[in-house]
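Listed after this line are the structures, all set down as structure tokens.
Bear in mind that the values in this text are calculations on the coordinates, not laboratory data. What you are looking at is a predicted structure, and each value in this text was computed from that prediction instead of being measured. Cβ atoms are built from the backbone, for glycine too; each structure is taken alone.
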Structure I
Amino acid sequence: MFSREPKLVEDSESARPLRYEVLAILSRDRIALVALLVVIAATVVALLAPYIAPFDPTQQQLAGSLKGPSSIHLLGQDELGRDLLSRLMYGARVSLLVGASVVGVSLLIGVFLGALAGYYGGKVDSAIMRIVDVFLSFPGIILAVGAVAVVGPGLENVIIALILINWPGYTRVMRGETLRVKENVYVLASRGMGASDSWIMRKHIIPSAISPVVVLATIGFGWAVLAEAGLSFLGLGVQPPAPSWGGMVSEGLEYVLIAPLMALFPGLTIAITVWAFNMLGDGLRDALDPSLRI
């Protein structure tokens, strides 16, 4: 009678969601914690930009062209007198939208195809992985530039091009993890008890194999932000007058000798954001890898 109650307590503790342990580990990693705060701050700014931006990002004030920081325009004004701080805030919306869209869709495709390839093996595995090999044989950013150049510049086309070059990486990682997980005893026992393949993949394979893919997605978010900035810098991304960090750097380079802050502020914003996602990915890797928690 008394043997069940302690067991229930023990099971309840062991069954606590992994997120609590992950958050506890991240809280002890100062760099990862700072990175998480930067990511949260960037997300809040992107979501609230229409409400907290001091000016319309496309509003021109030619009398203030290339003026430096002031009490009204805290980061200065660009060549058309537009407020740099407001444009940075609205540019965050573009960068994070691209990152979330690219990582979200690539993650779904990669997890699905990777689980299929690793679980079934054979012809299914060969067919999926040969397609993956074809996409991975091209340099990523070159393939993205070529894709956008063919279909034309624009936010939607940038997102499609980056998804096109991102999903193979998630597929390969998920396949490798699935090959490892599917040989575990609980998977073999479920299969022996007659559980369907879809049930096994939903309940056992994907939850057990997803951790490295989540880490890759976190780092991939920063890569997507950087790739979008690069494409916008080349004129293949978001088109003016819509603000984009990469486009702002490109515009600022023309006036770098007389107004260096025009290129410096968006460049620093890109660097800090990408750094934050990379460091957060490293922190998640340490938190989710059992061998690093010993």
Structure II
Amino acid sequence: MSKTFRSGYVSLIGRPNVGKSTLLNSLLGQKISIITDKPQTTRNRIVGIRTQSDAQIIFIDTPGIHQPAHKLGEVMLETAEKALQDVDLVVFVTDPYQTMEQNAHVIARLQSIHIAVILVISKIDVIRKGALLALIARYKELFPFQEIIPVSAINEDGLDDLIDAIQKCLPVGPQYYPDDIVSDQIERFMVSEIIREKIMEKTSDEIPYSIAVEIMKWDDRQDGIISIQGYIYVEREGQKGIIIGKNGRMLRLIGMKARLDIERLLGTKIFLELWVKVKKNWRNNKMTLHDLGYS
């Protein structure tokens, strides 16, 4: 291995819905983090690994930094805060829709860390060049960013520039993961996230934030099919009825869309069975949050 091989941990931080997960998926060339048009989709710490001939970048995608309204929100915020510790670089992601006032809390937090910070302005396909240049100038006055890089993850604009800038900031180091590993997430977690993504896409108002998914059964059958049973938890009986839908139509639609993505993830046919159960006020129950992996 070359003596100039670089490696390190890079935290992706920012407010909810600025495109961190979309950016991560684009940088990795495949989907490991779920994406919806709703804020606060990411709840856990997601690790994505990009390996090149001369570098390995270990990205940490975090929940959006927000004002928590329940214990789940507090856990999410704590997860985001921890991602600023023991990393080699921070990539702060924002977009043209975020005001300086909305980002003030994040920038204030960056003032207390002592590592390089790259600012990524995402979704540049929605802003004119003149307005973008003015936005960059304003951010330069707020914080001594290592670099400010405009990107469009959807159009793959600016991604090479971002990778080059990240790589320059990483120390010389070993390759931590094999070449073919793109995430350290276990398959059960990724399957539960796919199911949650489909629910978030098909529901509205408070329901997307009131659900959790737990994989209760995983059976690798002799015929090569994987049989998976998952529980969808909601907080109230009325929410259960909405997710099941009239004559079970909504639940079947969620299951069908999830199954297609899960089969692509696992590379095999699956049998997916979903049940909806009520766990009252689960987002404020520390024991339940721990059992569901939010800790």
>> As an exercise: helix-only ellipticity at 222 nm (-39500 (n - 2.57) for each DSSP H run of 4 or more, over all residues; to 500), calculated from one structure in I, II, equals -24500. Which structure is it?
In response: I
>> Can you rank I, II by mean projected area of the Cα convex hull in nm², for residues 46-149 alone and just name the one with the largest value?
In response: I
>> Say we calculate mean count of other Cβ atoms within 10 Å over residues 102-109 for every structure; which of I, II gives the highest result?
In response: I
> Quick one: semi-axes √(5λ) of the Cα gyration tensor in Å came out at 43, 25, 13 when computed from one of I, II, so which one is it?
Replying inline: I
>> Computing relative contact order in percent (Cα under 8 Å, 6 or more apart) for each of I, II, which one ends up highest?
In response: I
